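Just below sit the structures, each encoded as structure tokens.
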Structure 1
Amino acid sequence: MDVLVTYDINTTTRDGEIRLMRVTKICERYGVRAQYSVFECRMTGVSLKKFLIEIAGVVDVALDSVHLYRFNGAIRDSRTVVGRPRPRELGEPWII
């Protein structure tokens, strides 16, 4: 399933900055960055559960928020972009 992950981490303290870095690293393992705090991810049911456990272990629920939006089809079919194109699509291989 394709999942859009958005987050807002309170960075008014050093602890918040650390949480932001950790949340970002988790999201980078599961998907590709669409915006600064927005990731497009392709997950299985198992990987989604693992992702949620990892995120719950990092965020401060009193100060931060993470939103997940699940798509029935491919996320690219629901996306409209105005502005610069993306360097690569979700699910495309990296050539290094």
Structure 2
Amino acid sequence: MNKKKLLDESIENIKDDRELTLELLNELRDEINNGLTSHGQAGNVAAKYVETLQRSNEQIVKLLTLIQKEEKGKYDTSLSEEETNNIFELIQAETGEK
């Protein structure tokens, strides 16, 4: 499986999880509002739903970080210390300086 397909599948799974969690959270809110359950009884469940949404946010941030690292690696034109020293030595040799 290639990276693009895995990334797309991961994002789709995150979206699906968020959608379902929001549905469940909304249903729970409606139950509380309609007096079918109390906030005290449903509070822990609601907290778990919110934690699930927070984790999905963290997953998205991690995916974005991985993408940024990969993109930076493709276009990173910075020189290593060794490359910088080699260039400096070449310049010195060309100009006759030591």
Winner on relative contact order in percent (Cα under 8 Å, 6 or more apart) once structures 1, 2 are ranked, highest first: 1
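Work out the source of 3.1 here, i.e. which of 1, 2 gives that when distance in nm of label points 7 Å out along Cα→Cβ at positions 28 and 68 is computed.
Values: 1: 2.1; 2: 3.1.
It was calculated from structure 2.
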Assuming -10000 is helix-only ellipticity at 222 nm (-39500 (n - 2.57) for each DSSP H run of 4 or more, over all residues; to 500) as calculated from a single structure, say which of 1, 2 it is. 1
Assign the value 13, 24, 17, 14, 11, 9, 6, 4, 1, calculated as P(r) over Cα pairs in 10 Å bins from 0, in percent, to the correct structure from 1, 2. 2
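Laboratory data are not the source of any read-out in this text; all were calculated from the coordinates shown. Everything numeric here is computed off the predicted structure, so don't read it as measured data. Cβ atoms are built from the backbone, for glycine too; each structure is taken alone.
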